[in-house]
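Following this line, the structures themselves.
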Structure I
Amino acid sequence: MRKSTTTNKFAVCGALTFKWLKGRGLSGVYFVISDDHCGITKAVEKPFQGATWQRCQVHLMRNLLGHSPTKLRGEVAAAAKRVFQAADMTEARRRLTEFVEQFDKSAPKVVACMEAGFEDAMAVMALPEKYRKRLRTTNMQERLNEEVRRRERVIRIFPNDESALRLIGALLAEQNEVWQERKYLDMDEFNEWVAAQKEAKRGNNIVALAG
């Protein structure tokens, strides 16, 4: 009961936060990456209806290793990486089968965890190849969070909320400029892909109506 209550509270808080972000102008959300916290996944459903949810592969790897016997952790990690780094879904499914066969008897909990998380962890395969490395995990966001914490620890105590927002806002603006200059996540091809997906969907709708 306690876990369910906590999850529901997190889902409500998350939904309110996402609603606030939408109110500030956030739009065009097609892809959401997070760990497998039920509160987050539920919170995403309504505000960003239709968006694809990607389960962070790093978090799934931690889950796999948490279920793994100590002596098998190295093998589990190597085999899981082979699954995650597959070139396409056909290859990923073949490697998943190999993973299951390898650990079915020696680490059944690991196998169950991988099978349960596989589809969500491989959602990124639907994206153009150049974006998969950046968007298969939450690493990009977590590195940014670490940078915010690093700056915050220097000040330690803020006189008010506004001063904290100024510091974080300046940091985010600076980081955005760095990403733009280095083309860290060039979205031109992604936007073209989204437009093509919409056009294809529109075409399918026309065919369906015509039939």
Structure II
Amino acid sequence: MHELLIADDHPLFREALKDFFHKNYPTAKIYEAERANQLYQLVEQHANADLLLLDLNMPDTVGFNALIYLRNQYPSLPVVVISAHEDPPLMRRAIEHGAVGFIPKSASQETLTNAIESILQGLPWIPEAAQTAPPISPEERQAAQALRSLTPQQLRVLQMVCTGLLNKQIAHELEVSEATVKTHMTAILRKLGANNRTQAVLIANQLQIHPNTPPFD
């Protein structure tokens, strides 16, 4: 019996994936999340799942941050990126950051079936276009290494900083004290080797889907 996780903020797409799994794997247990904070809790509860399908554009996360964190904390969990962004360099970046597969949301039922079956058998499924795309930059590789050291809460705080929120606003969103947020920020700066918030944002910005986006844009 397969245990499958779906992380996507679009209810209709989650329903389509669940219909696909119910049809092809009728005994599978399926769990879902629509936000990154729900995803982290879900994975903690089902760390031995057979597969996680991860959308890159979930609320509470930025670019490849969630993928990098999950691959570092749960290396035995196969993570497959399923995304509407289909350019080959993006696919290559997802694979280099630890995804065992990349499935475009425009993929046919036949392609989806072949990809899922291959991955469940322990084999990666990488679109041919991704294999010939250029590798990630040294700066992005270094940023990914730094972000692997953050806890889920630190990662969430950093992502909020990247959207331009101040400590007081972050504290309100997380329902914690402003002093707690400051403690998280101190740890984040230390782990990233950054001197201030702007430098931390610039490091995190390397992992965005479009890494040339200016901070706080």
Structure III
Amino acid sequence: MTGPILIEVFLAALAIAVNPPAVIAAILLVASSRGKGLAFGGGWVFGLFLVGSILMVAGDAVGQSGGSYVPMLALKVALGITLLVLAGMKWRSHRTSGEKELPGWMSRLYDLSAPRAFLAAAMYAALNPKTIAFNAAGVVTILGASLAVKMEWATLVAFVLLASLSVTVPVAFSLLAPRRSAALLALAQRWLADNSAVVAAVVLLVLGLMVLYSGVEGLAQIYRPA
């Protein structure tokens, strides 16, 4: 796997990781109940892996059926444009002071049982349009690297684990160091609420440009006159 492809996969994972609702929910839940926090973290990983697996199976099926690379490259172009639009929306949300960042289900956060926390995290990871777009960007990049099937799935696992770090690390930190973690996690929560839109906008801009360039370059090579 070449350097640019690794960077694309890393940026796609980072874009998923910079997700204020998921991170804040994990911090709040683990502060109130370690079991609920652990369930939420597990659900987040499961949801990301479920979507990634579906996309991976679909992509491999297209490849094994002898399909051309054109649909995959066209998808990269569409994803790149989508990510650039999302970058603009994130930057605009940072400039607009009154915008609501957190989804409605977070208002009922403390009422969730551990199984429902798992389900809420899995559904949010699997059904959130932005997360799906980032997941698709990572999977399309992995599929475009022409790896062996086992290596593709190993890379997907690494991608999901990396994308989940912002949720799983606070949960693990709280379990391993409950006294020290409380103040630090509260500080992290405040910083994330204040700065996540800027960080996400920058990540989306770079990722969108890379994915768009990769797709356009691939199409140009295919349709370049001999």
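Every number in this text was worked out from the coordinates using simple rules, so none of it is lab data. Worth saying up front: this structure is predicted, and the values here are computed from it rather than measured. Cβ atoms are built from the backbone, for glycine too; each structure is taken alone.
Tell me which of I, II, III gives -28500 when you compute helix-only ellipticity at 222 nm (-39500 (n - 2.57) for each DSSP H run of 4 or more, over all residues; to 500).
The correct label is III.
From I, II, III, which structure was FRET efficiency 1/(1 + (r/R0)^6) of positions 27 and 75 (r between Cβ atoms, R0 = 41 Å, to 0.05) = 0.40 calculated on?
Label of the source structure: I.
One of I, II, III was used to compute P(r) over Cα pairs in 10 Å bins from 0, in percent, for residues 91-186 alone, and the answer was 12, 29, 36, 19, 4. Which one was it? Write down the numbers at each step before the final one.
Values: I: 12, 29, 22, 19, 15, 3; II: 14, 30, 23, 23, 11, 0; III: 12, 29, 36, 19, 4.
It must be structure III, since only it matches.
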